[in-house]
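What follows draws every value from the coordinates through simple rules; no lab data is involved. None of the values given here were measured: they were computed from a predicted structure. Cβ atoms are built from the backbone, for glycine too; each structure is taken alone.
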Structure P
Amino acid sequence: MAVLVTGATGFIALWVVHYLLEEGYEVIGTVRSQEKAEKLQRQFGSEAKLSFEIVPDISVVNAFDHVLQKRAPEIEYVLHTASPFHYKTTEYEKDLLIPAVNGTKGILNAIKKYGAQTVKRLVITSSYAAILDPSKLGDSSTIFTEKSWNPTTWEGCRTDPSNAYRASKKFAELAAWEFLETNKDIVKFKLTTVNPVLVFGPQKFDEDVKGQLNTSNEVINVPLHSSPGDKLPNTQGFFIDVRDVAKAHLLAFQKEDTIGQRLGLSNGRVNTQGVVDILNNKFPQLKGKIAEGPTPGKANQAVGADFDNTKTKELLGFAFNSLENVVYDTAAQILKKESRL
C-alpha cells in the first residue's frame with residue numbers, strides 16, 4: 001500500500017518523502033507540473049519507489065479528484081502538506097485563504113468519493129498559526145497548548161498578510177475536523193494534524209538552496225547575508241527542525257495514540273539575536289562581517305506568551321534537534337552552496 005503526499009515539492013514535504021522512502025513505503029506525490037515531477041524523480045533516483053500525479057492548482061475544489069479516482073485502491077495513508085505560505089500578497093482571500101481551505105476540502109472530498117473505505121489515516125500539515133491568539137502574543141501570563149485555537153474570523157483577518165496566513169491555517173484545519181465529524185459514518189480514515197512553529201533546517205537537496213528560502217528559514221538566511229551596521233529585524237518566536245517535523249508526519253499515522261490529536265511541534269524559543277550568536281560561534285569567519293544583531297546579550301529570552309507542547313513530546317517520544325544544530329546545518333548548507341565554506 002502507498003502513501004499519498006500532496007505538495008511533494010515543498011520544504012517539509014521533501015523530507016517527509018525522504019523518510020517514507022527510507023522506511024520502505026511506496027510514495028505517490030502530487031506536483032504542479034511534469035517538469036517538477038521529473039526533477040524530483042532525478043533527485044530521489046530512478047530506483048526510488050516514487051511516482052507522481054499532476055495537480056496544477058490546489059485552490060480548485062475538485063483538484064485531487066482525478067488522483068484518488070485513479071490511485072485510491074493503492075493509497076492507505078494521505079499526508080496533506082500542500083498549502084501556501086508566503087506574505088507577498090495584498091489579495092489575502094484569493095492567494096492565502098481560499099487556496100488553503102479549498103485544498104484541504106479538495107483532498108477530503110476526493111477521499112470521500114473514491115477512498116472512503118481504503119484510506120486509513122489522514123495527516124494534515126497545519127501550523128502553530130492555527131493555535132495562537134495574535135492579541136495575546138505579548139502577554140507573558142498566556143500559555144498556549146495543543147488545545148488552543150486562533151480566535152480570528154474570516155472577515156477580521158484580512159488586515160495584513162501575517163493575519164491572513166494565520167487565519168488560512170486555522171480555517172483549513174477547522175474544515176478538516178468539521179468534515180470528519182460530519183462524515184464519520186461515511187469515511188474510514190482517522191485524522192491527525194501537525195502544527196509546527198517556525199520551521200528551520202537544511203533543504204533536502206543542496207541544489208534547492210536559493211537566494212531567498214522558505215519564510216521561516218529567512219530568519220537564518222537574512223542575518224547570514226547581512227553586513228556590519230545593518231539593522232536586522234527582531235524576530236521572536238519558537239523553532240523546530242524540519243527533519244523533526246517530517247518524522248512527526250510519519251509517527252502521526254503510524255501510532256494509534258496520535259489519532260484525533262493536534263501535534264504541536266516546538267523545541268523552544270528563538271530570536272534573531274540567538275541566531276546571530278550561533279552563526280558567530282559556529283562560523284568564526286563570519287565574526288565582524290555580519291550584523292551584530294538587534295538585541296546583543298539577549299539571545300532567545302522569554303518574551304510574551306509561551307507554548308506548552310508537553311503532550312506532543314510524550315506522544316511522539318523522540319528528542320527534537322537543538323537550535324544550535326539546526327542553525328548550523330542550515331547555514332553550513334548555504335555557505336557551502338555559495339563556496340564560502
Structure Q
Amino acid sequence: MSITVEPRHDATLDGLHGEWNDLVERSPMGSLFHRYEVLRVIEEHSDATLHPLVGYKGQEPVGIFPVFEVTKGPVTTVFSPPPGLGVPHLGPVLFNYEHLKQRRFEKRNLGFIESCLKWIESNLNPKYVHTVTQTGYDDVRPFQWNDFKTMPKYTYDLDITVGEEALLEGFARDARTAVTNTPEDAYVVEERGLEGLEYVLGRVNSRYDEGDGGLVLDSAYIEDLYHALPEDSLLVYVLDIDGEPVSGNLMLHDTDSVMLWQGSPKPTVETDLNVNDILVWESIVDGIEAGKTTYSFVGANTPHISKYKAKFNPETNLYFEIERGTRTMNVVSDLYRRFR
C-alpha cells in the first residue's frame with residue numbers, strides 16, 4: 001500500500017489516531033519545534049506559509065514533514081525550518097517505526113519522503129528546497145536518491161543521567177574549578193520567566209552588534225513561543241552578581257532533554273567569576289532534578305564555539321543539512337547559512 005501525503009490545517013489528524021502533538025511526543029524524532037502551536041508561531045513571525053504535511057498508510061499516520069513556503073517575486077523556495085528564527089532543526093518525523101525490520105523501515109522512509117517531495121513539487125514548484133534534520137533522523141538516503149545534496153553536521157549532547165559527581169569529573173579543569181571553587185554567595189542564578197526575557201534577549205542580540213555573529217531575535221516572537229509551548233518548557237535564566245544581572249540563557253526543556261538554546265553572552269561587567277560555566281552547570285543540575293537524560297549544546301560546527309562546548313565532555317551526534325536547487329539559487333543557500 002502506497003503512502004499518501006496531504007497538509008493538515010488543524011492539530012487533530014481527523015481525531016482518529018491522536019492529535020499531532022501526541023504523535024510528535026511519541027516519536028524519538030520529534031521535538032518542541034515540531035509541536036503544532038509552535039509551527040504556527042514560526043509561520044506568524046516569518047515571511048512564510050506553513051504546510052504541515054502528514055503521510056498516511058491507509059488511515060494510519062506514518063510521518064509528518066512541516067515545510068514553509070517562501071515566495072519572493074516569481075521565485076518560490078521551501079524551508080524546514082525557515083531561516084532567521086533560531087530553530088536549530090526541524091524536517092521529517094516518522095512514527096511507529098521502531099518495531100519494523102530494516103527492509104520495511106527503508107521502504108516506509110523512502111515512500112514517505114518521496115510522497116512529500118512529490119506533493120511539494122506538484123503544489124509549490126520550488127526553485128530551492130532546504131531542510132535541517134533532527135539528530136534522530138539519520139537515514140537521509142531517500143533525499144540523496146532524489147538528487148538532494150546532504151551535508152553531515154554535528155552537535156554536542158551530554159548524558160546527565162550519570163549524576164553530578166561523574167559529570168564534574170569529566171569537565172575540563174577550568175569548568176570544574178568554576179563550579180567547585182566559586183562560593184555559593186558570590187552569585188545568584190534564577191529562572192525568571194518573561195520577567196527576565198528582555199534582559200537575556202538584549203544580551204543575546206548584542207552579540208550581533210558587537211560583531212560576534214548570531215541572530216537578532218524579536219522579543220514578540222520569543223514571547224509567543226513561551227506561551228505556545230507547554231508550561232516550563234522555555235526557561236529564562238539570569239545570573240546576578242551583587243544584585244545586578246550580568247548574563248543569562250534561554251533553555252528549552254523537552255520530554256527527555258535540556259537544550260541550551262540561546263545564551264552565553266559576554267558578562268556585562270568585569271568579574272573574576274566564570275559566569276557562563278556557572279550558568280551551564282546550574283541548568284544541568286536543574287535538568288537532572290527534572291528527570292531529563294540529555295543536555296544538548298546545539299551545534300558543534302564552528303571551531304571556536306566547539307572548543308568552549310567540548311570542555312564539558314559531551315558526545316558528538318550527527319544530523320544533516322539537506323538541499324536541492326538550481327545553480328542560480330546558490331545565493332539563497334549562502335544567505336540561509338548566514339542567517340539561520
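General remarks:
- Among P, Q, which structure scores highest (criterion: mean count of other Cβ atoms within 10 Å over residues 112-119): Q
- Distance in nm of label points 7 Å out along Cα→Cβ at positions 64 and 96 - structure with the largest value, from P, Q: P
- Identity of the structure behind 5.5 (criterion: distance in nm of label points 7 Å out along Cα→Cβ at positions 56 and 296, calculated), options P, Q: P
- Per relative contact order in percent (Cα under 8 Å, 6 or more apart), the highest-valued of structures P, Q: Q
- Ranked by distance in nm of label points 7 Å out along Cα→Cβ at positions 32 and 184, structures P, Q are topped by P, which has the highest value.
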